[in-house]
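J.: Next up, some structures in structure tokens.
Every number here is computed from the coordinates shown, using simple stated rules; none is lab data. Just so it is clear, the model here is predicted, and its values are computed rather than measured. Cβ atoms are built from the backbone, for glycine too; each structure is taken alone.
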Structure I
């Protein structure tokens, strides 16, 4: 399991549209990476214990990590296109080393390439269409490993009934 700081730095370095990396988008990018990694490897990249609340999969871990590591991250409150507050997370140290496995980097690259062209609304639709969100109740914890196993079991049962 990798450090959340490494995952955040990798995403911030490699995501092509830096001005879109709000706390909300960065959080959901990490969620998508954890979910994809759980499906493929039966474990998450990070140690985050995901929650499903009114904002979809959400935790304060990303924001808190950025706030508590000012030598690596900068947190800036700005206005979005509609005038609402948006918390942007940036790198304050572009040279911070990243310690991730090749599989973890491939997963993060996949998430970046799959989401970089999506508007906010399409991005949120993608996040809300993931299996953990579809089958879980609001205000519940999302055990991504157990949900990946459940999804695999359902898929296996469906195949055997064909």
Structure II
């Protein structure tokens, strides 16, 4: 899609590497490390590590998916994911570098999973069931959103 970085193209890894402890967000409250760790969560449920419930009402699911995911529209700034809750989540890793490594490893696990399981379908909490192509699209938009939050896109 136009305007979004290719996931998981080389630019993703380059941009992750550019992120520093003191890189400030242009909007929102996340630190650089919070953002990296936030990106880990959907990578995990997009390959079935754990299941998430759909929070979008069933009668609005198709429209939400069409407008937010399948369109060329970027994700809105300051969108509060209803399944996460307010405030910053506790950090899991001791440093930004550990978070970077965890994210790179999770991207590689995602790629391996989908190479071996191209017909899998997993639930996204806002968009419902997504196939391989839709998960790649989601991650492209999600990574673009958060990397631009830190001025990297």
Structure III
């Protein structure tokens, strides 16, 4: 997700020639919706909700990323904002569920270690995502590179939905 934010910002400013303020306004749903959705779903944070929140969240995030792929061919600001909004909303579903899953499945005396590993893996994943998607984007023209980078996220998110749907417990 951090990689998407990085390449989208470059795409908006360099390929679509938007100013920093306008580009920031288009990116706002990506940063605003996680807070809103996590608040709306706060009563559904128990272990029984983990599988649907994570696997369905990944699948819906793939739709948001696919929307961004489409915007590399037809760059429409409202469509870009919609794709980013979908991604932001799914982050508000997935991230808290992952935290609950890690903390409820670990021994209470190791909860600090489990929480630290989750947060460290998020940071490493974000760093790898920015480096990978940025490299892909710079390897082609801006629009083609953006399509390839966001296309890769579609694939990764669908794989995540499949794996989490198979491995996470149903109850």
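J.: For structures I, II, III, calculate distance in nm of label points 7 Å out along Cα→Cβ at positions 17 and 89 and state which one comes out highest.
T.: Across I, II, III, distance in nm of label points 7 Å out along Cα→Cβ at positions 17 and 89 peaks for III.
J.: Can you rank I, II, III by relative contact order in percent (Cα under 8 Å, 6 or more apart) and just name the one with the largest value?
T.: II
J.: Further question on the same structure: When helix-only ellipticity at 222 nm (-39500 (n - 2.57) for each DSSP H run of 4 or more, over all residues; to 500) is computed for each of I, II, III, which one produces -16000?
T.: Attributed to the structure labelled I.
J.: Of the structures labelled I, II, III, one was used to calculate mean count of other Cβ atoms within 10 Å over residues 105-112, giving 18.8. Name it.
T.: It traces back to I.
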